[in-house]
Structure I
Amino acid sequence: MPGKIFHNPLDCPVTRTVQFIGGRWKPIILFTLMGGPVRFGKLTVFIPTVSKKMLTEQLRELENDMLISRKVFGETPPRVEYSLTEKGRTLIPIMESMCQWGKTTGKRLESKLSSVN
């Protein structure tokens, strides 16, 4: 597919994928859920810089895209748990590759930036 002319950016499969998993918080949420189900409160511990409002919005979008599922337990106090769906689990190899790429490229970029300063 490289070398193909894309008159519409959405015709590019990479662009379509990034629409689902891109943004500031979605990759972190998905990466966290790769380890298994996580409660909402625990997500706020794992991602302390995201507001609860933004986390809720991002979780809803991922749920609407059928990448994660939300399980509500009928308890008091209420307990909600998030996990990857079958469709979401298909992203694991992609996320693992992105993780590896980020680790190796990030280190090289950091060393280049520190040598400039």
Structure II
Amino acid sequence: MNPKLHVVVRLNLDSAGARIESARITVRGHVTAESVEALYVVAKRANCLMTGLSLLLDLAKARVDPEALERLHGCVSSGQLPAHIDTSQVGCRLSVLDPRQPVPAVVEMALAA
């Protein structure tokens, strides 16, 4: 797995194309306890686009260390990004799509048979 993070932010507009309804932050690479700080910054920038914006952090194709995932779920629970990232502590409607769990080799072999 690539140690660098590759991040794409997609904005979903309403049917008229006049208002941002939500943002999806897709992440690939290895998310560690250190690199999760960069994801907080991206989430903060997206959150500043519009009050009440719904943010989805898509980690389905990333490898995420347990500590980093726990910290992200903490932000989901609290509804805020860490204070050292967002000093104003504006609410953040963040949800996380957890990384896919690898299929155990035994199951893979059974599926192939």
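One table, with the values for the structure above:
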{"item": "Which entry (I, II) yields the derived value 3.9 for distance in nm of label points 7 Å out along Cα→Cβ at positions 6 and 78", "result": "I"}
{"item": "Parent structure of the calculated result 3.0, given that distance in nm of label points 7 Å out along Cα→Cβ at positions 14 and 62 is the read-out and I, II the choices", "result": "II"}
{"item": "Parent structure of the calculated result 16.0, 56, given that Rg and Dmax of the Cα atoms in Å is the read-out and I, II the choices", "result": "II"}
{"item": "Parent structure of the calculated result 16.0, given that mean count of other Cβ atoms within 10 Å over residues 22-29 is the read-out and I, II the choices", "result": "I"}
{"item": "Entry that produces 0.95 once FRET efficiency 1/(1 + (r/R0)^6) of positions 54 and 70 (r between Cβ atoms, R0 = 25 Å, to 0.05) is calculated, selected from I, II", "result": "I"}
{"item": "Origin of the value -17000, where helix-only ellipticity at 222 nm (-39500 (n - 2.57) for each DSSP H run of 4 or more, over all residues; to 500) was derived from one of I, II", "result": "I"}
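No lab work stands behind these numbers, since they all come straight from the coordinates. What you are looking at is a predicted structure, and each value in this text was computed from that prediction instead of being measured. Cβ atoms are built from the backbone, for glycine too; each structure is taken alone.
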